[in-house]
Structure P
């Protein structure tokens, strides 16, 4: 069975000159489709898709790195051995339904981030969901209780795409269905690529600044990571991809 993060022969020949990003994504559509846009002739992006969230995602990344000699450790301090390789985990804080499960999930979320850090793996996590990062391409997100819930992001994104003044042909087709919504209609691969990514990518620098504002809000607070919401570190990964790859944002 093919493993999507394995370097192809052509990748290996370019390894000495290309910076490689190995990205373990929680889902298999939105995150990889979005991130693939930033690949250029200067960088290679390899995806391990559908790696689930939190600790499962991080352990998959650590296992891959150790099996392939990418991690070197000195005592308790570990790092990625190849300076031309960056390994990232992308996942959300998926909230559970009962207080006990939520409490356990909060602990797993915090521990998964700490485990990644101890092993030299970078984490671009979002709380509550990746859709927060998508929404930041359109507007600031205030630090309010209602903005700590992904359903609010889905609702607002549906409103935004519904009100676009010049919807492309693909979006026009989607909107012919009475019950269409961002969550149900725009997270499919073709729709996300042709509708969502095409609409938001020109605003990525704005999204980065807005994510920095959220991060700055929580700076200096004695909070655990699960308590920071709405919050995303996607801008750290995107910043690296743009910096190393030199993608021109039009």
Structure Q
């Protein structure tokens, strides 16, 4: 008897069984082969394959079924943060020791940023960002550093979604944000004071993958009334440049 089709965890388990039925060669499988390899009833496989095809996790080629583009996109998304963290951790540790402040590493995902690594400093400054947190790009130094080096369409989408005020200091004026991003592209450090949290200030610098592609951003944050942005700027810039060089080495060894 088939399991309850309305059970979301059961559906996820069965979809996972279907995706795991493919091997690395992916020459394509017929529906009957998928059922046999996954250990699921053919009727269940037929129904779930239809859903997976609609969402591009699988593709049909006549009677053959292949892994879809979305699977490879997700694999790449998972690989890149892992490479970035691998290259970043020693750099973050050194930056933390030299500044005494909180250090964060983030990537951009659409109009948001995602923190992929964090280190608490010795200054006792509050840390308002945890690993895995998703934050609006416009209200953080990390986000501004990445927006400044992203395609114009990313900024357009960010503006179209509205610039939410997280604190009274958050920049919600489009022209003001544009001016900041132009300055960052021209070499200024990305910075924010009490824009994301009322008791925190932050400075950030973009990090680049081989070929000049944006990989993420590295930041130093501390108490809003105590962070010396000018003093940490040379250390932060040097760390971002070192991470860019390390990332090239890590990527080349993993390829």
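In this comparison of P, Q, the computed figure 0.65 for FRET efficiency 1/(1 + (r/R0)^6) of positions 160 and 200 (r between Cβ atoms, R0 = 30 Å, to 0.05) is attributed to Q. When helix-only ellipticity at 222 nm (-39500 (n - 2.57) for each DSSP H run of 4 or more, over all residues; to 500) is computed for each of P, Q, which one produces -12000? Only one of P, Q returns -12000 for helix-only ellipticity at 222 nm (-39500 (n - 2.57) for each DSSP H run of 4 or more, over all residues; to 500), namely P. P, Q: which one has distance in nm of label points 7 Å out along Cα→Cβ at positions 120 and 232, as calculated, at 2.9? It traces back to P. Computed over structures P, Q, volume of the Cα convex hull per residue in Å³ reaches its largest value in Q. For the structures shown (P, Q), distance in nm of label points 7 Å out along Cα→Cβ at positions 96 and 208 is largest in P. Ranked by relative contact order in percent (Cα under 8 Å, 6 or more apart), structures P, Q are led by P, which has the greatest value.
Just so you know, all these numbers are worked out from the coordinates, no wet-lab data involved. Keep in mind it's a predicted model, so treat the numbers as computed, not measured. Cβ atoms are built from the backbone, for glycine too; each structure is taken alone.
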